[in-house]
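Dropping the structures in below, format is structure tokens.
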Structure I
Amino acid sequence: MQTDLYETDYFAWTQEQAERLRRMSGDNRIDAAHLAEEVEDLGRSEFYAAARFVELILQHFLKIEVSSGLSDPVRHWRKEIRAFRRRLHQRLTPTLRRKLLDSLQERYETAVDDADRSLDPAVPDLARRVPACCPYTFEQVLDSDWHPAPAAERG
């Protein structure tokens with residue numbers, strides 16, 4: 001039932017409705033092609049918003065990991081991670097979850113670049129200091145109780 005999908009997986013609903021609009025024929029009063037594009041774009045916007053929260057969470061994981069363990073910045077980054085996770089959970093649908101999981105490496109690469117640009121110049125070239133492949137699982141991104149340890153705590 002379409003109403004159920006709308007309620008449980010908005011992203012999947014937008015993509016399905018866009019495809020159905022494209023296949024519609026016989027009613028010349030509706031601009032099905034453009035309407036389908038707009039509906040599909042609504043879904044893409046949801047994906048990009050959720051993807052950005054994943055990138056911000058990963059960016060903050062990286063900042064924590066390379067930090068000297070100073071309590072104020074780490075505490076601040078953990079607070080921001082909690083807020084990003086709440087916002088991500090509000091948007092997350094089964095289909096978005098799968099798409100985000102499939103694109104975790106891409107999200108990580110963006111996070112490395114963003115973290116590198118935002119860190120103090122005293123922490124040069126972050127990309128060389130962190131793994132090329134995402135060391136975090138999607139479950140860790142979503143887990144409200146998990147954070148990486150600062151470098152100073154790892155020894």
Structure II
Amino acid sequence: MAQEKEGYKIRLANENDIDNIASLVVRLKKLNEEFDPLLKVREDALKRAVDDYRESVNRKDCVVLVCEEKNRVVGVMKARLRERVYYEPRIEGAIVDFYVMPEHRRKGLGEDFLNSMTKELKKRGAGLIVAEFPFQNKIASTFYQKLGFRPVIGIFGREE
């Protein structure tokens with residue numbers, strides 16, 4: 001399923017990618033923390049990311065893609081397949097993590113990444129693709145809207 005463009009290769013992740021993925025995911029979570037203090041990153045986040053992604057790369061209901069340049073992982077995208085109990089289409093692919101190193105942004109890579117993920121999710125039965133990210137992240141909101149996404153559901157929270 002690998003896709004190559006201008007020195008970048010987007011492919012399914014494997015066990016050998018876990019440490020690199022985990023460090024990128026922690027960077028993503030720390031960025032999320034900047035958007036909202038309710039997203040405070042745990043001290044053990046790196047260990048949790050390693051454990052989570054070690055499991056995720058082998059799960060049938062998860063898709064983990066990496067982008068590499070010169071055999072170095074520079075981006076990660078993770079989606080989960082979920083059943084929509086009350087709605088059609090019945091299966092959605094929810095993008096839950098998406099991070100590209102800053103020096104590799106603004107090169108069309110995000111759109112290529114999203115297209116690769118969409119193809120993989122469709123192959124696995126997803127009829128709807130959604131993206132989850134912090135509500136305050138206007139950069140992500142603009143990115144997804146530019147690519148045809150629209151707001152569907154809001155999640156609000158408060159600390160108790």
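Here are the numbers for this structure:
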{"read-out": "Source structure (of I, II) for Cα Rg over 2.2 N^0.38 Å, computed value 1.30", "value": "I"}
{"read-out": "Source structure (of I, II) for distance in nm of label points 7 Å out along Cα→Cβ at positions 62 and 118, computed value 2.5", "value": "II"}
{"read-out": "Origin of the derived value -23000 (helix-only ellipticity at 222 nm (-39500 (n - 2.57) for each DSSP H run of 4 or more, over all residues; to 500); candidates I, II)", "value": "I"}
{"read-out": "Which of I, II leads on relative contact order in percent (Cα under 8 Å, 6 or more apart), largest value", "value": "I"}
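None of the figures in this text is laboratory data; all of them are computed from the coordinates on show. For clarity, every value in this text was computed on a predicted model and none was experimentally measured. Cβ atoms are built from the backbone, for glycine too; each structure is taken alone.
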